[in-house]
Structure formats: structure tokens, C-alpha cells
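Each in C-alpha cells, the structures are laid out below.
Only the coordinates and a few stated rules stand behind these numbers; no lab work does. Remember, it's a predicted structure, so these values are computed and weren't measured experimentally. Cβ atoms are built from the backbone, for glycine too; each structure is taken alone.
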Structure P
Amino acid sequence: MRTKADARRIVEAFKAAYPVSECSLTYEQAWQLLVSVRLAAQCTDARVNIVTQELFTKYPSLQALADASPEAIEAIVRPCGLGKSKARDLYGMANMVMREYGGKVPESMEDLLRLPGVGRKSANLIRGDIFHLPAVVADTHCIRLSNRMGFVRGTKDPVKVERALAKVLPPEESNDFCHRCVLHGRAVCTARKAMCDQCCLADLCPKYL
């Protein structure tokens, strides 16, 4: 397994290769990121951004979304797939945040996990991007790269990956590290092929060495 020193070197190499690290989902307010990350399940971020442009125009506030019907929401979010369940979760999520949290997206992991459709990956994204807390977002890119880089071995369990990374990553870098995993996973270390000859981590990655 990798050490904290290994993790620091990988973080610095990533920062040099990808100076700008940010979420690829488009949002302006916390509740909009919460909506977008739910829609992103089994859907590309690019498609989600197209759909949410219409969704946020029709429902410009969390209260407006809470006042909508699941059927009306589904009519817009259907292109993201799993339209019925996603619309049901968005409706329930909006109403719970309005009713129990005064219209403000909660900060704690415990409270976020109470919201319909919110799992640890979504909660960590909110905690990292909105509240700037240490957070490991173990999405498909992060899981794949963590295995290839030797942070974990032979596991696709997001909780195991999250915990393994949390032990060695500098806390203040953890959220940006995960965003950079997405960038690197799309451009170089893809699911189909790891293009090690183009990799900024070539001298740090056991897959290449």
C-alpha cells in the first residue's frame, strides 16, 4: 500500500499536470449541485449539464422544485435515465431540505445521508465542493486509478477506496485530488486503456513501473 509520502508526491504531480481542479457539473448554488449529482448516476456529466439548464430555468429555487410534482420533474430529467426514481428523489430531497433544514443544504455526513438519493459519494462531493471540508469522492475514475496506483488492490468498493485514500492523502488536498482523478481518468488513464507513456505519474505508478 502507498504511504503518505507517496500520496504527497502523486498529489503534487497531479497539481502540476492539472492546475485547475473543479467539479465538471454546472451549478451556482448548493442545492443545484445536490440535484446534479443525483442526476449524474449512470449518466454523463455533459448530459446532466444540458438537462439541468432546463430544470433550473423552470425551477430557479429549491422551493420551486419542492412545489413541483414528481411527474413534472420526470418530464425534464428523463434523458438522464432512471427518470422516475431520480424525479422521486429530487422531489423528496427538495421537500426535506425545505422542511427540516430551513432550505439550506446540510453540512454533516449524517444529515446529508438522510436525504433521498444521497449516498456517501454525493455527500462527500457536497462536503468538499460546497463546505470545503476534507472529502474523498470515490467515483468510478477514483476507484480505477486508486487500484492502478496501488492505494488499494482489487476492490471496487467505494467505501474501502474512500477510507484507504483518507488515511494517506493530505486532508486539504483530498477533494481536489478526486477531481483530478476524473480529469486524468478521462484523458490518460482510461477504463479501456492506461496510456502510461503519456502519464504524469509514470515514475510513481506501480502499473507502469
Structure Q
Amino acid sequence: MPHFGMRAIGPVDGGGDGLLAALRAAVDPGGTVLVLLCSVDHIPFDRVESPVDVVEMGWFPELVRRTPGVSLTDHPAARFAAMGARADWLLHPQPVHHYYGPGSPLERFIQAGGKVLRAGAAPDTTTLTHHAEYAATLPHKRAVRRHYMRADTGPVAIDSLDDSGGIVDWAHGDYFPRIRQDFVDAGHARRGPLGATSAECFDAPAFHAWAVAWIERHLAG
């Protein structure tokens, strides 16, 4: 599951297409690339045609969306894409409500022993942390109901934990960057160069367990 900041990575052979080809080659023959493709909220959502919110997500997910043969989920709040041997198993089914929680592509990604690769992405960009928010035991978690417009069926209301403002308030602000940084600082990620920046790769099950424990330790008070 890649999280890329293309500007930070800089020029690479083949550009974004070359980067995607290298990812697919790295996981072949039995592996799969999984990418989150959140779209712009205010436009009618279409599974195939709705562009990625590149301001929030960057250009790499939009490149993946446009790639022939990519498999997509049909979720206006959290559309996932996958390419490879286990694409259908990873993507389907996806719950309408609480789409990052039990039964989600993120849960199956962890079960499959997936790996996260980050390079040049914003510090708060580790989508797996959302699944840890569901798994963590806290006395109260903030939930929200958001409204979307689908191109096929019209308006739809979707319930989830608050995946933009956080499930609880933390005195130090956004806790997503801190969870990842503490995990990396503890030596749980492999590091190396990727283009003009550095990359970190880590195991999804290990990160999930760390994030759950971190949330229960720091956010329960």
C-alpha cells in the first residue's frame, strides 16, 4: 500500500507510470497493490469516472484510477483500488458504514500481511491508522454522519468514526503523524532512497498492533 508525494520523489524513470510498474513488479507474481482513491465530495460520485481529490491525496492515486484493468470499490467516502492477484479478495465486500473498520479492505490487508511504503507523503498520511481507531478500546469515540451524492442512486448518508477530525481530541493536535513517527523511531521500518527523497517500508500487522496500543495508551484519558 503506497503513500507517495510525487513532488518530493522528483523525476524517476517513466514518471508515475514507471513507479507504478516498479511496484507491480515488486509484488508479482502473487502480490497486489492497494491504493486509497478518495474523490472530491461535492461532485456526484461515480465509481469509475470520479477523479481523485488530488489536493488531499496527491497525483499518484489519480494515476492508478486511470490505469486500464484496475479494480475499484464503489464507495463515495473511501474508494479503494487494487491491482494484482488478490485484488478482488482485498476489495470486496466493503461496508457502506464504518468503511475502515471490521470487514473492510484495510482489515483484509492486515490479515494478508501487507506492507506499507511511504515516500514523500504528508506526515499524517498512513491510512491503516483508521483501522486501528476502530480496533482500539476507548471510553468514547467520536462518530459522524456525512452526506454524499451518487451519480447512480442520488443522496446517501454514511456513518463512520470521525476520520477527518479524529475520534477524540488530543492536546497535541493530530495524532496520526505522532503514531507513525514513534513507530519508525522505534526501529520498526526499513528505510532507503526513492528518487530525491527517502522511503520507509513497514509491515501492516506490526503497525496495526502498535497503533492500537498507542491509541489506548495516549488517548484514553
*Taking distance in nm of label points 7 Å out along Cα→Cβ at positions 61 and 181 for each of P, Q, which is largest?*
P
_Suppose helix-only ellipticity at 222 nm (-39500 (n - 2.57) for each DSSP H run of 4 or more, over all residues; to 500) works out to -17000; of P, Q, which structure was it derived from?_
P
